[in-house]
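Just so it is clear, none of the values below were taken in a lab; they were calculated from the coordinates. Nothing here was measured: the structure is a model prediction, and the numbers come from that model. Cβ atoms are built from the backbone, for glycine too; each structure is taken alone.
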Structure I
Amino acid sequence: MAKRLYDVVALGELLIDFTEDGTSAQGNPLFEANPGGAPCNVLAMLSKLGRSCGFIGKVGDDMFGAQLSQAVEQAGIYIEGLIKDREIHTTLAFVKTLEDGDRDFSFYRNPGADTVLTPEEVPEAMVSNTKIFHFGTLSLTQEPVRTATQKAVGLAKASGALLSFDPNLRPPLWKSIEEAREQIAWGLSQCDVLKISDNELEFMTGELDYGKGAAMLRAEYPNLRLVCVTAGADGSYSYWKDLSVYQPACKLGGVIETTGAGDTFCACVLNDILEYGLESRTQEDLCRMLAFANTAAYLVTTKKGAIRAMPTREQVQALL
């Protein structure tokens, strides 16, 4: 890829994930304030892999915004594009871990600072100077951040960057499920690389068969060059041109919660593209990519939170 300042720039939400952490002596639930937000989770893992990353978004000018900006900087992510809003508070998410390790989210975001990023606040030079631009749908749920995201995607495409998209469907944040489907469809129409979960694939295609669902998306959106489907404990799938591969999940026990697992997986896919390109892929290449991504995602599930829970390359390779 061409010489650019950033390997990956991402735009979107940066928030506090309040994760359950036992009960107090009085029997009240305790929560740990973990820095999170899918786009920054992706960047945190990429930074651990030695990539140059930049974030664009907005937090409140409050104690949580200060905590988040510090955590992102400590993760090695450039924050020239991070703005602090004096009027709107930082978005909060309370995460309840279910028995199977999955999560249930309660968001405090009406509005949250991440939703009020304006198109004028998007740093054009930053977007135009990255190899890959990554985005999701939480920045498409409402205005003005939706238009800001659309502007950034347009700038990235015009500069020749690869576009990476993760639907990251969170139904409670949408006015209607039809609007969610419409905005996910827009993201699908823009990206080169798609990371999509099994439930999101079913949501968009009605298909339970991953291969058939991926084929439907690739037929409808010919811009999709690489599609990766995550299926939790069942592993992951990758589709590139006429190749399709499956890689089982890493199952060594010790899973605490799954926050950030999909973002870690996505980061590893993007790192593989940065390392080997997207033009020429073999079955072995895709298997290697998925094996590394699955293992890294598993390691994140053995800790709480995401940004500060990312494994190093050496830890992943040792487990492999």
Structure II
Amino acid sequence: MVWFSRVPLAVLLLLAAAGVTRADDVLKAKVGVLRLSSSAPVFIAQDKGYFRDAGLAVDLKFFDAAQPIAVATTSGDVDFGVTAFTAGLYNLAGKGTLKVIGGMSREKAGYPLIGYFASNNAYAGGLKTPKDLAGKRIAVTQVGSSFHYSLGLLADKYGFRLADIKVLPMQSLSNAAAALRGETVDAALLPASTARKLIDDGGAKLLGWVGDETPWQLGAVFASPKTLANKPLVAKLLGALERADREYHDVILASVTDGRAAVNDTTRPLLEIIAKYTNLPLEQVVGNCAYIDPDGKLDVKNVANQIEWLQAQGFVDKGFAVDAIIARDYVKPD
């Protein structure tokens, strides 16, 4: 009280005004994301205050499939999306309603993320490896999803026709897992985090990992043109994410051996953050650490391949290529 009594009123008003200005400088952003470890840097940036340090107040909005995030970003329900590429995302981007601004998760050998899983009956009947998926009934979230594209890459690798597979879109990860457990499909493509309990409970069998069979750029950060017009907002978000990308890579991914992250005094704090946001026990998180480039780079060449493949299958409209959907001012190509 003594200190305040000696400060002129004009100075106090200036200090108060400065405080209001700093509060006004904080930008708000809604980010659409899945509760998967493939979005680990988003959770780290939120929990450790990297968004806040960058001058952002971020509200995370959680979804149960990738494609609705793209729709929500286009409609303005969220400002940014962080999720896997899908046919729906590409179709929206091709119309100019979305732009990719950064990379996120990748399918890469040695980092289990999405797996091929067989039902118990199908496994007993001879479905033992990913190559055996030809001609089977396979659950995915949606037509043209990242899971569907992974199947296409597998078909190309082993020389069977994607048309010979009965692809069953279940609309959500939980529905696909339930179909697998209930033996209404022969197999499913699922994130390790979703399938782990199935495996542990004896409800399905692991056939292999997409990253070991066909590595590719799975996820990205994207925004609508309206959001991109706010350049300070975009720069702040990408800066905070890159800080988290680097920490996740150097701490968690650097510790991965045989597909599992080490649990020690250095890795545990980050693993616990991922567990918190994915609603998984830590012992499941350690075996499901998606590879993410430490600088947030995007494999632009692979994204171009995805577009061409999806267009050839009729899942994505023709008439545009990769350059039309990438915000070159922000993307760091790999």
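Looking just at mean count of other Cβ atoms within 10 Å over residues 133-140, which of the labels I, II belongs to the structure with the highest value? Walk me through the numbers on the way to the answer.
Values: I: 27.4; II: 20.6.
When mean count of other Cβ atoms within 10 Å over residues 133-140 is computed for each of I, II, structure I gives the biggest number.
Using the calculated result 108 for volume of the Cα convex hull per residue in Å³, for residues 77-116 alone, pick out the matching structure from I, II.
Numbers: I: 85; II: 108.
Of the options listed, only II reproduces it.
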Test item: Rg and Dmax of the Cα atoms in Å, for residues 181-260 alone calculated as 18.3, 50, pick one of I, II: II
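The value 3.7 for distance in nm of label points 7 Å out along Cα→Cβ at positions 141 and 285 was derived from one model only; which of I, II is it?
Of the structures listed, the value fits I.
From which structure (I, II) was mean projected area of the Cα convex hull in nm² calculated, if the value obtained is 19.7?
Numbers: I: 15.7; II: 19.7.
So the calculation was done on II.
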Entry that produces 10, 35, 33, 17, 5, 0 once P(r) over Cα pairs in 10 Å bins from 0, in percent, for residues 29-204 alone is calculated, selected from I, II: II
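By the measure distance in nm of label points 7 Å out along Cα→Cβ at positions 85 and 165, tell me the structure among I, II with the highest figure. Spell out each step's value before the answer.
Details: I: 2.4; II: 1.7.
Greatest value across I, II: structure I.
Comparing I, II, where is relative contact order in percent (Cα under 8 Å, 6 or more apart) highest?
On the way: I: 17; II: 26.
Comparing I, II, the top value of relative contact order in percent (Cα under 8 Å, 6 or more apart) belongs to II.
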